[in-house]
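Below: a set of structures, written as structure tokens.
Every number in this text was worked out from the coordinates using simple rules, so none of it is lab data. From a predicted model like this one, the values you see are computed outputs, not experimental measurements. Cβ atoms are built from the backbone, for glycine too; each structure is taken alone.
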Structure P
Amino acid sequence: MRVGFIGLGDMGLYQARSFAQVAECQLVAGADPSSEMRARFAEDFPDAKLFASPEELLAGAQVDGVIIAVPTGYHQQVANTVLDARIPVLLEKPMARTVAQCAALIERAEQKNTLLMVAHCRRFDPYWTRWGNMVTSGKLGTPVLWRDAAARINNRGWFMDDALGGGPLLDGAIHNYDFANWLWGKPESIYASALKLNPSVSAVDTATAVICYPGGHQLMVSWSWGARGNVMRDIIGPDGFIQFGTGSTTPPAEEKGLYQYLTLSDRDGNESLIKVDAKPDMYVRQGEHFLACIRGETTCESPGTEAIKAVAVAEAILQSTRDGKIQTITW
């Protein structure tokens with residue numbers, strides 16, 4: 001399978017390195033307006049043809065699929081160009097900057113009868129799907145609260161531009177929204193509040209939101225790209241909780257690098273260590289799935305019709321930070 005890459009920055013290069021590990025995959029082309037990014041890509045993939053634009057890539061290389069990793073605000077424009085050529089697309093998350101743009105992309109893909117997959121890689125992560133299956137099987141009881149808090153400084157150009165990147169509550173926590181949708185179904189409502197810790201950026205840099213789901217389940221996200229801070233992630237229910245990592249246990253030294261760990265604690269605090277194979281990682285699995293979809297061997301597990309829901313959550317969160325009201329989530 002011949003694949004090309006549009007957008008050769010950090011994420012585009014990472015995706016390319018992941019696809020290079022996929023069996024029967026050939027990296028044949030890359031496109032980016034930056035000569036520096038093209039030169040960096042060529043260091044890893046010297047046999048790939050290089051182009052300055054999506055249009056040049058489509059005209060100058062034969063590809064069976066294209067991976068798009070450009071700034072979010074350009075997703076619709078670039079994906080439309082590829083879909084119009086009836087070439088399957090793997091589009092980096094978030095699917096687009098707005099729900100309206102997502103809906104237009106879904107319509108375009110349907111018109112062209114062409115695959116539109118969105119890179120919600122956690123759906124292909126055996127680590128996350130392991131704890132997700134524990135949650136949905138009732139291991140923690142019900143309802144469940146998933147808490148996810150993270151903080152770091154991010155001054156990287158377009159990520160913190162409101163129109164192009166949308167900040168951490170769109171670009172960063174989008175994985176959490178999509179995975180919560182996978183766990184619990186249609187999100188019902190959200191409430192969010194923001195702080196401005198970095199006045200030099202246009203995007204919301206710090207906010208906390210609670211997203212409510214059927215059955216009383218909740219996702220709480222508290223993300224900042226305006227200050228340094230700790231990371232706290234756990235999933236709690238009336239019958240126990242799951243934490244990322246090893247808890248109070250110490251795995252054998254010979255297991256280092258072979259596994260990722262979860263710790264399940266019951267209501268009395270008794271811990272069980274859960275091991276998940278570290279390789280192949282979620283990006284390689286995602287690449288394998290994309291190519292299998294192109295070949296018609298499977299049904300896409302991360303289509304645009306699913307990815308739009310995560311953008312709808314993000315859009316509602318950002319609206320709530322502006323008007324201070326509870327938002328219903330629609331798309």
Structure Q
Amino acid sequence: MSVLAKLKKEWFLVGMLAAVALASVAPQIGRSGGPLHLEVLTNVGIFLVFFLHGIGLSTESLRQGISRWRLHLVVQVFTFAVFPLLWLGFDRLFAQALPDDLMLGFFYLCALPSTISSSVAMTAVARGNVPAAIFNATLSTLLGIFLTPLLVSWLVGHRGGGLSLTDAMLNIACLLLLPFVLGQVMRRWWGKWFARWKPVTNVFDRAVILMLVFSSFSDSVADGLWSRYGFGLIIQTLLGAAAFLLVVLWLTRRAATLLHFSPQDEIVAVFCGSKKTLASGVPMAKLLFGAHPGLGVIVLPIMFYHQLQLFLCAILAQRYARRTTD
């Protein structure tokens with residue numbers, strides 16, 4: 001495969017690196033109040049992305065996957081309870097060695113819901129229970145609208161910070177839940193149109209994330225991100241994200257074995273229980289943390305975790321696919 005072909009295939013990763021690089025050298029362009037007014041454009045983009053998610057979600061698939069209650073419980077407990085508990089141990093070990101904003105970023109990663117698109121896609125590749133994956137990933141996304149702000153508010157309040165839980169939930173509901181519900185309502189009329197244009201909407205989804213990354217890093221760089229932390233911050237984030245992912249992949253697989261899940265349900269537990277959403281994570285961070293000077297650091301863990309989970313879960317999906325066809 002040629003270099004250009006590889007770059008085209010991995011355009012989203014290249015785009016994130018480019019967004020961080022551009023924000024590092026020219027933060028004034030993308031910062032809040034800058035010439036591009038990205039604080040307005042990103043809100044419009046987020047609304048449209050979740051509207052399209054609502055149109056694209058099949059309610060029939062949700063009904064098909066609802067019966068596996070033990071599986072759903074395992075996935076949601078891992079997503080919103082096991083991850084934060086792991087962070088508590090991580091905090092005890094590394095709180096003195098890592099910057100406060102990065103520790104907050106790791107907690108934010110642990111408080112996020114699962115992701116829909118890649119969880120379902122990996123489950124399908126692995127020949128797992130796709131309807132159950134759709135149900136779990138969607139349920140996680142909807143629960144995250146309320147549980148993620150609640151968890152973040154608990155930590156910020158515990159550490160003496162200020163975060164209005166009511167305002168945060170209201171903002172997230174208006175910008176994420178409302179368009180999602182509207183999309184579900186409009187699916188009856190626009191569902192076939194969406195199916196034809198889904199590849200284009202997927203590109204739009206990722207383009208909005210890139211815009212959010214550029215905006216967040218521009219604000220943070222303008223407030224002295226690199227002068228305070230340096231390149232060592234990247235290494236610390238990468239190692240921390242890898243540690244969380246590897247531990248949770250092992251734990252979810254172990255839990256599925258102890259509960260005697262079928263191979264198809266084990267696949268759902270591993271992929272949905274270990275995933276974290278970048279698509280909801282970055283916009284939700286903007287709503288939760290607002291003009292926090294360390295916002296670029298806070299979103300770093302989910303950016304690294306996203307790439308690592310795609311890479312490792314793609315390898316696992318291929319192994320599961322071979323096992324379930326034996």
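Details
- Structures P, Q, by FRET efficiency 1/(1 + (r/R0)^6) of positions 122 and 154 (r between Cβ atoms, R0 = 30 Å, to 0.05): label with the highest value: P
- Which of P, Q leads on relative contact order in percent (Cα under 8 Å, 6 or more apart), largest value: Q
- Value 12.7, calculated as Kirkwood radius over Cα pairs in Å, for residues 226-281 alone, assigned to which of P, Q: P
- Structure with the greatest value (metric Rg/Rh (Cα atoms, Kirkwood Rh), set P, Q): P
- Structures P, Q were shown, and helix-only ellipticity at 222 nm (-39500 (n - 2.57) for each DSSP H run of 4 or more, over all residues; to 500) at -26000 was computed from Q.
- Parent structure of the calculated result 17.9, given that mean count of other Cβ atoms within 10 Å over residues 170-177 is the read-out and P, Q the choices: Q
- Here the criterion is distance in nm of label points 7 Å out along Cα→Cβ at positions 234 and 274, and among P, Q the highest value is seen for Q.
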